[in-house]
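Peer 1: These notes open a run of structures that come right after.
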Structure 1
Amino acid sequence: MNLVERFTQIVEQYQITEQNNAKQFILYSSDPSVYAQVDDVKFFQAITNLISNAIKFTPDDGIITIRVEDQEEAGTVLITIQDNGIGIPGKYHAGLFDKFTKARRPGLHQEPTTGLGMSIVKTIIEWHKGRVWFESEENRGTTFFVEVPKE
């Protein structure tokens, strides 16, 4: 699957509703086409969850940046989803990917949460033989990294 093409479609869908949620979406890619063998439905369920979280925890006029990088030498693709939102408190970092994590909290507009999303993201990415991790600082934002093999 051409990930750049698929991410372009996703970002375009979010940009259509950008007026409603007052956030800016930016997509960068290392190449016009970056391919990886992924299950379209499952993989993008995980990606959509990460983007939805970025939306929930980024204030109006915030920026959500998605990068797709072909790491040719490593044989992987690195996807980053970065926001300039409220960030994740340090006390929640270690358990963020746990089921029913204590890190669960409603979004800035009181969007509900079950505390299962990040656990599901991790399961799906690992099912693709990939890995997911993040960096976050309160009041500065969060960046999620998803690395999957190209084949």
Structure 2
Amino acid sequence: MPRPWVLDYNSDNCPVGAAVGIIGEKWTFLVLREVFSGVRRFDDLQRRTQAPRQVLSDRLARLVRDGLLRKVPYQEHGQRRRHEYRLTPKGLDLYPILVALMEWGDKHATGPAGPATVLTHRDCGARVGIGLTCSAGHALGSAREVTPLPGPGARKIA
């Protein structure tokens, strides 16, 4: 087997590493799961994720700082002003990642009762799923049909 070309390149500019640095831990994914499901308020997020309050506060602040969520003020009658959390366009771009994780979990980590949530297309009711395609429109069945090549940001190791 030939030596993988990636061994000759620096991994400092890796988009996977950069993405994991922003979203790559349990509480962040659970917060995003809830926000994608329409949960926006701190107390509801805390109840649904079971995250400790300080952890949740830190994760929400980071998601706002990194531009994935934005804070929107609200005030219920007789209460103090508070904020709810809404997805930004940058945050919405993470939806396929969460759906892919959900599909993987449904296949490999769900108990015998089946998935807790099923995603359907709002217009026709059909199940929603993730699939890889090339820019020519060919559906790819697995990672074995993909060839990684150096991109414009790849830097050879000196």
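Peer 1: Taking Rg and Dmax of the Cα atoms in Å from the coordinates of each of 1, 2, which one would give 14.8, 43?
Peer 2: For Rg and Dmax of the Cα atoms in Å, the value 14.8, 43 is produced by structure 1.
Peer 1: Moving on to the next point. So if we calculate distance in nm of label points 7 Å out along Cα→Cβ at positions 14 and 142 for every structure here (1, 2), which label has the highest result?
Peer 2: Biggest value here belongs to 2.
Peer 1: Still on this structure: Given a value of 0.7 for distance in nm of label points 7 Å out along Cα→Cβ at positions 70 and 86, point me to the structure among 1, 2 it was derived from.
Peer 2: Label of the source structure: 2.
Peer 1: Of the structures 1, 2, report the one carrying the highest value of distance in nm of label points 7 Å out along Cα→Cβ at positions 62 and 94.
Peer 2: The structure with the largest value is 1.
Peer 1: Turning to a different aspect of this structure: Give the label, chosen from 1, 2, of the structure having the highest value of mean count of other Cβ atoms within 10 Å over residues 78-85.
Peer 2: When mean count of other Cβ atoms within 10 Å over residues 78-85 is calculated for 1, 2, structure 1 comes out on top.
Peer 1: Here is a further query. When relative contact order in percent (Cα under 8 Å, 6 or more apart) is calculated for each of the structures 1, 2, which structure yields the highest value?
Peer 2: 1
Read the figures in this text as sums done on the coordinates, not as results from a lab. These numbers were taken from a predicted model, which means no experiment stands behind them. Cβ atoms are built from the backbone, for glycine too; each structure is taken alone.
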